[in-house]
Structure 1
Amino acid sequence: MQTKEIQKVLVANRGEIAIRIFRACHDLGIHTVAIYSNEDTYSLFRTKADEAYLVGEKKSPLGAYLDIPGIIGLARRRGVTAIHPGYGFLSENADFARACEENGILFVGPSADVLAKMGDKLSAKEIAVQCGVPIIPGCTEPLKDADDALEKAVSFGFPVILKAAAGGGGRGMRRCDRPEEVKTAYELVHSEAEKSFGCGDIFMEKYLEEPKHIEVQILADQYGNVYHLGERDCSLQRRYQKVVEYAPAWSVPQETVEALRQDAVKIAKSVNYVSAGTVEFLVDKAGHHYFIEMNPRIQVEHTVTEMVTGVDIVRAQLLIAAGYPLSCPEIGLTKQEDVHIDGYAIQCRVTTEDPSNNFAPDNGKITAYHSPGGFGVRLDGGNVGVGTVISPYYDSLLVKVTSWDRTFAAACRKSARAINEVRVRGVKTNIPFVTNILAHPVFVNGQCHTKFIDETPELFEIMDSRDRATRVLRYISEIQVANPDAERHQYDIPRFPEAKEPLGPGLKQLLDAEGPEAVKNWVLGQKKLLLTDTTMRDAHQSLLSTRMRTRDMVKGADGMADILRDCFSLEMWGGATFDVAYRFLHESPWERLRLLREKIPNIPFQMLLRGSNLVGYANYPDNLVRAFVEEAAQRGIDVFRVFDSLNWVPGMEVAMEEVLRQNKLLEATMCYTGDILDETSQTPDSLPNYSCRVPDHWPDSGVTIGALRFWQATGATIVAIRRNLSYIVSPGPYAELYAGDTVIFVGDAKAREAVSHFFSNA
C-alpha cells in the first residue's frame, strides 16, 4: 500500500459543496484553498478556506469556474497537492482530471479515463449492457440531427426523452409526447448542452411512465474493493431536478433493491472505478429496473446516505485519493457487511425560487434568517445569512436540511418541523411547497414517482407567510424612525430636570472673556478630575441606536446646562453625527448646534475632528478644512479634538492651525493601545511603528494574514497596509497581502528583523 500525503487541497467549486469539502479537509488537518469569481467576491464559502483567490477575472460568472488552465496554473503557484471538483462545473470533465494528472496534482475522484467512459451517458450505457445490466430502450449513438431524432422517436414510440450526453443536474433534457415537438426540443437541448457542458451530443430513449428514480451510492478504493452504501429514493423531481430525497428506498421491493445494489457494484468494478460515485436507475411499476447513468462524483444528496450509514463520504474521497484503502480506521469498511443502514433520513433543498410563479428564481438581499436545529437535524448551507445578496448567476440553493429518525413517519414529521423553523425574509423560497410535499400522504407512504409534482396541483396551494415580525419592524423603521415629522403617541414620556434660574456660569464664560490661554492655565491649576460628557455624540450614535433627534436633545438641554455646569465640555459633534443626521434623520447638524448653543450657554461644546478627513471619509483640500473649522467655531464649537487614525501628524496640522487661529481650544490627540499604568510594559518609545515593502515577486502574494501566521512568525502586529494610494487600517486575519504592498507594523527591534526575514529579500 502506497499513500501520498495531501497537504493542500484546492476546491474547484463554490457555495455549499465547497464549504462541505473545506470542513472535511479541516477534520483531516489539510490546508484548504478556495477559488472565486468576481460575482462571488463577497460570498461566504471563500471565507471558510485558509486561502482564497480570484479566478476567471475576465470570464463569465460560470466561465470562471470552468477555466481549466487558470485553475491548474493557480494550483501550481500555490503548491496545491490535490484538487476536489465537488459537483457540477468541472467535476465530470475528463480533460480537467487529465490536466491534474499531467501536472502532478491528485484529482479527488476517478481517473480521467473512467470519467470519459462514465461521464458520457452513451458510453456508460454500453458498459451497462456489457455487464448484463438492463437499460431503457433507446439509441446507442449520438443523434445526427433533428431529422434523425424524429425518425428514431417514431420507431421507439412516444413519449421519448432527449438527453445531453454530457449532461447532469437536470439540464439538457426535454420530453416529447408528439412528433411535432421533436425538432424544436432537439435544437433546445443541443444549444443548452453546448453552453452548459461544452458538448452538443444528444441521445434519445423511451420515456417510462411514473417510474421511481433510485440511485446507489458506491465507494471504491485503489485496491479493487468496491462497496455500496445503500440506495436513495430521488423520485421527487421538478424539471428533472431533485427537490426532496430520502434513504433508504424502503418502498421499493427488497428483491429489486438487492438487484440494484449488485448491478451498481458490478458496473463500478467493470471500469475499475475509484472514489465515490452514484449509479442511477429507474424502477417501473412492475419493479423492473433500468440503468440510466453513473455520476462519477459526489452528489448533492449524499447527506442522507451519510446520516443512515455514519460514513463520511467526502472524507473517504480524500483518503482514497491519498491511497488509503476502505479498511483504514478513518473509513472502517473491511467488507460489505460493515455497512449498516440505521433509520431514515430525508433531505430538503431550500431554494430561492417562487413555486407560485413556475419556480422563477428570486434575487435580492436576505433581510432576516433563522436556522433550524435539534437532534437529528443537519444543515449544509452555502451563502445564507442576514445581508446576503442572492446572485442571479448561480444555483438557487440556500441550505440543505437533512433530518434523521428511527422511522420514516417520524423523519417526515421532523423534516416538516425543521423546514418550518427556517425563516428567510427578503427573498421568496420554496419552503411552503416543500412543506406541502412532506405532509402529502403519497409521499409519507413512499409512493412518489418522478412525475408526482407535475401531477399533483394541490402541492402548489401555497399559503403566504404573514411575516408579522418583519412588518412590525418595517413599520417602526419607515414610519416611526425614518419620518421625523410623524406624530406618535408617547406611552412613557421621559422626565426632564428643570433648570435653576438664574443659570450659573461655566467654563464657557471664561473662554469667551479671556481666551484659550486662560482656560489652559485654569486646567493646569485643577486638582480634580475634569469630565467631558459625550451623551449628545457617542450615546446618540451608538447606545441610542443613532436615532436621538434634535427636538429630543433640545428638551433635555436646559437640565444639562444646570446639572453639568461643572463639566469641562459637552462633546456633541463627530463624523457619525453628520452621517446619521443627514442620511437617516434628515436633519441639519448645524441647526442642531445653534439650538443647543442657545439652551446651553455656559458649558464649552466639543467635537471630534478626523484631521484632513474632517467629518467625512476622504482627504479634503486645505481650504475646505480651514473653512469648516472656521464655520464650526463661529456656530458654537469651543473645543476641537483633532486626531488621525494612523497618528499621521501632517494630516492633522492644517486643522490644528485653524483651530488656534480661531482662538479656540485644541486637543491634539494621539491614538495608543496599551496599559499606560504598567511600568514594565513597552511604551510607544520602545515599540515604534515600522514599515516594510512586500517584494514584487513575493511567492505568497494574495494569501491572508491569518493563513500566513504573520504574528506567530514575526511577533509584529500589522496596523495598516498601504496599497497604491490607499490604506487598509487595522486589517483583520482575512485581509490579503499582495506583492508591492507596504506593511505598517508595530513591534520591537527583534520583530522588525523577523519581518524583513519573513519577506525574504525585502
Structure 2
Amino acid sequence: MGPSDLLKRYFGYDSFRPRQQEVIEAILQGKDVMAIMPTGAGKSICFQIPALLFPYGTVIISPLISLMKDQVESLTEQGIPASFVNSTIPYEESIERLRDLYRGKIKLLYMAPEKLEPSYFTQCLAQVPLSMIVIDEAHCVSQWGHDFRPSYRKIKDFIDSLPRRPVVTAFTATATPVVEADMKESLGLEKAQVFRTGLDRPNLSFRVIQGAGKEDFILRYVKSHKKESGIIYCATRKAVDQVYSLLLRRGISAGRYHAGMEDEARRKAQEDFSFDNVTVMVATNAFGMGIDKSNVRYVIHYQMPKSLESYYQEAGRAGRDGGKSECILLYSSRDAGIQRYLIEQGNQDEDQRKMDYHRLNAMVDYCQTTSCLRNFILAYFGEKVQEPCGHCGNCESGKGKVDITDTASLVFRTIRSLHERFGAAVIADVLHGSHSRMILDRKLETAPTFGKLSFVKVTHLKSALNNFLADGYLRREGEPYAVLKLTDKAKSVLAGKETVMGLAFGAEDAMADAAVERKIDRNPLRRGGLFEKLRTLRTFIAREEQVPPFVVFSDATLEDMAALKPQTLEDMGKVHGVGAFKLEKYGARFLEVLRGEEGEEEREEETDNEEDSLLLNELKDLRRRMAGEFHKAPKSIFSDDILESMVLQRPSTLEELKRIRGIGSKKAAAYGVPFLKILGRGLPAEAPVSGDIIQGAYFLFLKKARDRLADKAGLPAEDFFSEENLRRLSGGDSHVLSSLPPAEAAEFRKAVENYKKIKGR
C-alpha cells in the first residue's frame, strides 16, 4: 500500500495538496527534511503517512499539551494507532506507552520536548527502535523566533545520543530566513532537504482598521457573524476580561482564555470552543499554536501583536479547512506603546531586545502601510511578491482613493508652522481646534491653521497622520516621545510639485462598516437546511464520543455531502474527507439524514434589532430632558455616537460606562446614573427620571464647590474631598462632611443651602 492509498483509506482524500507528496517521498527515501508550510497546508499528513509505512515507531516532539491531545484524538478517529506522553501522564503510564511503541501497538507517539531531559525515561526511549523523529513547530528552537522554547535546544543532544540515528524532520508555518538558518544549525539539519511551499493563504482576507471604536466594532461584527466560529486576540489579560464581559452582556456565547486563569478553567474554555459550545473565544496569545479547530471563520486582533510572526500564526487559526475566512486587526497607536512596555518589562538580553524592537517596528509598518497587506506579509518572510492581491482591505480601499492634496498641504503647513517640534497628537489637536490646557499653555491656538479641520474627528486626523508616515511624507524622530518631521516628499507637495492620493477623512468609519456588513463568502450549501441537519448529527455523535465535532467530520466534508447527496455507502466513500475507517463507523448514520431530506432553504436571520432602536430612542429622550435641566445642548451631554455605543455595549456600572469612547470619568459621574437605569432595564421608561437628572446637576454643583475649596487650600481636589464622597453627599449622606476640617465643612454646608434656595428644594 503506497502513500496515495493511505491518503484515501485513512484521511478520505483523493489527491495530495501542493508539495505534500514530494515531502513524503523524500522522507521515505531516508532523507532529513525541513518543511516550511503555512497553517492549513497539511503538514501533519507529510509525516503521518511515512510513519504508517516505516517499520518502526515515530516520535513527534510537540510544544503544547492541547495540540497533542487534538492530534491523537483525530488520528484515533481515523483508525491510526497513536498516543502521547507529557506532564499530564503518570510516570508508570508513560513507560507503558513506550512499551506499546516498542511492540508496534502504536505507530506515532507525541511527546513534550521537556520529556527529552536526561532521565530513566530517555534511557528507555533510547532502547526503542525509531524510524523517524518529527519536530513540530520547529521555529521554537530559535532564539530569534517568536515562540522560543529553551527545551527545544535539548532535541539535538537527544538525537545525537541515540545508538541509531533515525530520519529527522522539522516542520513550521512561519520562519524568516534568519530563523530558518538557526533551525538548521540548532537541530543538526544542515544537510536536510528544505521544502518551502510558499506561505500564502489565498483563502484568508486581511484588513487593518484604524480609528474605529473597538468595542463597538467587535459587537457589531460578532452579531453580524453569529453563526460563525471566531477568535478575538488581545494583548493583555485585562483586555481579554473586558471584551469577554462585553460579549456576555449582549448575550453572545463566548469563552475566554489567558495565563492568569486556573488550569481547569483554561481547559474547560478550550473544550467549549472546540466542541462548539461557544462560538467566540477571547484570548491572549496563550491560546495559539495548539488550536486545531478547522472551522474558525474569522480572527480579530483587538490589539496589535508584538510581531508579524505572531500575527500570521494567530491569524492562521482561521480557515484551516480551506474555507474563506477573515483576519482583521483593529489598530490604534496606543497598541505599539503596550508592546513596547511589554518588551521593556522582559528579562531578555540586549541583542534579543533589539530583535524584539525590530519585529515590533515591522508590525507597526504593516498596520500603517497603504500597500497590499498580503504582499507585505509575504515579503517580510522572504517570499517573492506578485501583483497586489486585489481583495485585502488596502487593495479594496485603494480603489476609492481621491485627490487629497489640499488637506495634506494643510497638515504639512501645520507641522512646518510649529517648527516640527510636536507629535501626532498635538498636530491633530491644533487642526481640530482643541482648547485643551496643553494647547492654550503653549499658545498653539495662534497657529495659522488652528481649527481649520474642526469638522474632522481627532481620531481620523491621527489616522491620516499615520498614513502620511507610512507613505513617506512624514518621519518620526526621537524616543520615547517622537516628533513629526517633513520629508522631501512633503516639501514637494507644499511647493506644488506633487499631488497626494489617499482616502478621504473619515474613511476609517466607512471601512469599519464595510467590514461588519461584508459577509464571509461561505459556500451557499452552508445556508441550506440539509447542511444544518448534517451538522446537528455531527454534534450529537461528537458528544456521544466526547470528541470535538471537527474530529468526526470537517465543515468542508459536510459541505461536500450536502452537494453530492450520496445515497449509498459506495457514493459516501467518494465524499472529500471520508476515509474507509470513518465510512464504516459513521456512513450509515449520515446516509439516513441524506436519504430522508431533500434540503430546504434556511431563512436568513433579520439583523435589524427593534429592541435596540427603541432603547436608542429612549436614551435620546432622556438626553433631551437632561439638556433642559442643565441648560446645555443635548449633544454636549452625550453625542449620538456615544448613545449608539451605549446601546451596543449595554454597560451596567459607572466603570463600564466611562470606558465607552468619548465619556470618561467626569461625564460618567455627572450624567451616568439615569442612563444606566434605562440600560439596565432595557425597556422604554414609563416615567421620567428627573430625580436622577437633578442629582447629576447637584453633583456638578458640589464638584465646583469642592474644586474651589481645594484650590484655596492648595491641595489636589481628589485628596481634599474624593468624588466618591461627592456622590454620597449628592445622594443626601451629609455624614461624609465629617472627614473635612470644620471650616471647610461649613463652607460645603453653605454651598448645599445655596443650591437648595436656587432650585427651590
Open item on the list: If you rank structures 1, 2 by FRET efficiency 1/(1 + (r/R0)^6) of positions 86 and 222 (r between Cβ atoms, R0 = 41 Å, to 0.05), which sits at the top with the largest value?
Closed with: 1
Task: Top of 1, 2 by percent of Cα pairs over 51 Å apart, largest first - done: 1
Open item on the list: Given -9000 as the derived value for helix-only ellipticity at 222 nm (-39500 (n - 2.57) for each DSSP H run of 4 or more, over all residues; to 500), which of the supplied structures 1, 2 does it correspond to?
Closed with: 1
TODO: Of the structures 1, 2, report the one carrying the highest value of distance in nm of label points 7 Å out along Cα→Cβ at positions 54 and 134.
DONE: 1
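No lab work stands behind these numbers, since they all come straight from the coordinates. Keep in mind it's a predicted model, so treat the numbers as computed, not measured. Cβ atoms are built from the backbone, for glycine too; each structure is taken alone.
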